[in-house]
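Heads up, there are several structures right after this.
Derivation of every value follows stated rules applied to the coordinates shown; laboratory data play no part. All values reported here derive from a predicted model rather than from experimental measurement. Cβ atoms are built from the backbone, for glycine too; each structure is taken alone.
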Structure I
């Protein structure tokens with residue numbers, strides 16, 4: 001899949017929308033050739049507005065590529081046992097190949113325990129201990145978390161050979177930072193995981209050929225942090241002081257240093273849903 005790129009001055013703006021659209025087109029062609037159509041089940045608990053938007057977008061994306069959607073909408077006060085029962089029902093449903101528990105869930109629930117109840121073969125978020133372990137072991141039969149997977153595709157759209165490059169991942173969450181580091185390591189990068197306790201983060205970043213920022217702090221990564229020519233992947237979604245969406249990277253400043261960068265919005269975000277569809281299709285193929 002060829003990259004969709006725009007050049008502003010000397011910096012390549014990585015067009016996540018266009019790359020995701022191409023991926024969805026490829027996935028739709030795969031689904032058209034499948035005898036058994038993939039099915040994705042989403043469990044949504046409570047009334048979080050952002051979660052409802054995310055789920056709606058996922059359902060629309062499924063429809064466009066031919067994936068069947070299943071939903072379980074549960075009230076804010078749903079119990080752990082009630083949600084566990086829904087998960088088990090989807091685990092047992094042969095028409096469902098992927099199961100997604102929309103996070104976050106209400107505070108009285110143990111989301112970690114619920115995620116681990118999902119059949120690893122249907123864990124399209126890639127958060128089960130089995131899938132995490134397969135990622136670390138280099139077993140490609142596992143399902144990889146969607147946002148790191150999409151971020152790697154964006155990096156490879158501008159740098160195909162990553163061997164020997166220094167990569168810094170800012171953020172160490174199970175959902176993104178840790179799997180992102182594993183994917184970069186598998187691509188033969190030398191990887192540094194940075195976080196809130198990292199000393200002199202600026203100098204750590206200055207040595208990086210690739211910076212992946214996922215900390216949730218608006219415009220934290222400054223121009224002075226970026227090695228000239230580095231590739232910058234901005235995973236953050238924040239509201240700036242002006243109320244506009246922005247990432248974890250000072251985008252305007254980064255344009256003066258980076259060789260390539262993802263915008264916010266329009267960079268990593270579209271790839272996350274596209275990779276969710278890809279995981280669902282992979283799970284469906286593995287089950288047949």
Structure II
């Protein structure tokens with residue numbers, strides 16, 4: 001049985017850990033709300049671009065030819081971008097997205113015989129692929145809550161240039177999608193080429209249709225909007241991944257704090273029992289000594 005001193009030291013150690021996890025929970029909550037606010041501000045802009053593209057394609061443009069819409073026959077070279085976090089202590093967030101990335105890469109490279117270029121976004125992904133000795137085409141640290149739209153534009157321009165130049169035939173994006181306010185799941189979408197099915201471009205205008213006058217013409221308007229759509233989509237996916245990471249870390253830290261609270265309670269009970277046992281033993285010794293003197 002552990003002594004009082006040993007139990008007391010464990011109580012102090014667990015209490016210190018509890019303070020750390022509680023602080024991390026509060027920080028994660030703050031960052032999560034920040035990412036949520038940015039997502040809410042981005043969604044109307046993204047929805048408007050979707051409506052514009054849908055309306056132009058449905059009413060103004062019949063045969064569209066744009067490099068970002070053209071599917072390559074028998075695509076053989078694919079970029080797979082994986083968005084992970086920079087830190088751990090967030091449950092299975094990083095593990096889930098890395099598993100989804102490796103499964104898709106295995107399917108494309110081994111089963112379909114395609115060349116897959118890994119573009120890793122986040123230190124955890126970089127460390128994982130380095131550990132398993134997987135070749136990485138390019139890697140970048142994740143700015144997390146400091147990500148800005150100009151950062152996403154720069155990254156989007158790079159991916160668009162790779163696709164338009166013919167360096168790659170497709171661009172896939174692995175990220176963590178927000179299903180609901182309390183549920184996030186790893187998802188993989190095809191970012192390029194853009195198609196109606198893959199890009200979620202649907203008509204959200206409702207029951208009414210608007211007639212636009214295009215200047216100079218709908219083809220040029222669509223060609224100028226499509227790159228913007230790719231960048232906004234990329235930015236939204238990064239924000240969703242950031243929100244999901246902070247949510248997962250908040251839940252993990254809350255569970256750790258609750259576990260530490262339960263442990264301190266249990267250790268306190270054990271400490272009191274050990275203290276009571278010691279007192280009882282001392283009283284018994286005193287009584288026994290007094291009886292021996294009589």
Value 41, 27, 15, calculated as Cα extents along the principal axes in Å, for residues 184-231 alone from one of I, II, is from structure II
When I, II are compared on relative contact order in percent (Cα under 8 Å, 6 or more apart), the highest value belongs to II
Computing Rg/Rh (Cα atoms, Kirkwood Rh) for each of I, II, the value 1.25 comes from structure II
Working back from -21000 (helix-only ellipticity at 222 nm (-39500 (n - 2.57) for each DSSP H run of 4 or more, over all residues; to 500), computed), options I, II, answer is structure II
Structures I, II compared on distance in nm of label points 7 Å out along Cα→Cβ at positions 192 and 240: the greatest is I
Re FRET efficiency 1/(1 + (r/R0)^6) of positions 224 and 248 (r between Cβ atoms, R0 = 25 Å, to 0.05): value 0.95 computed from one entry in I, II; matching entry is structure I
FRET efficiency 1/(1 + (r/R0)^6) of positions 72 and 160 (r between Cβ atoms, R0 = 25 Å, to 0.05) gets 0.05 when computed on, of labels I, II, structure I
Note: P(r) over Cα pairs in 5 Å bins from 0, in percent, for residues 104-255 alone at 2, 9, 17, 20, 19, 14, 10, 6, 2, 0, derived from one of structures I, II, originates from structure I
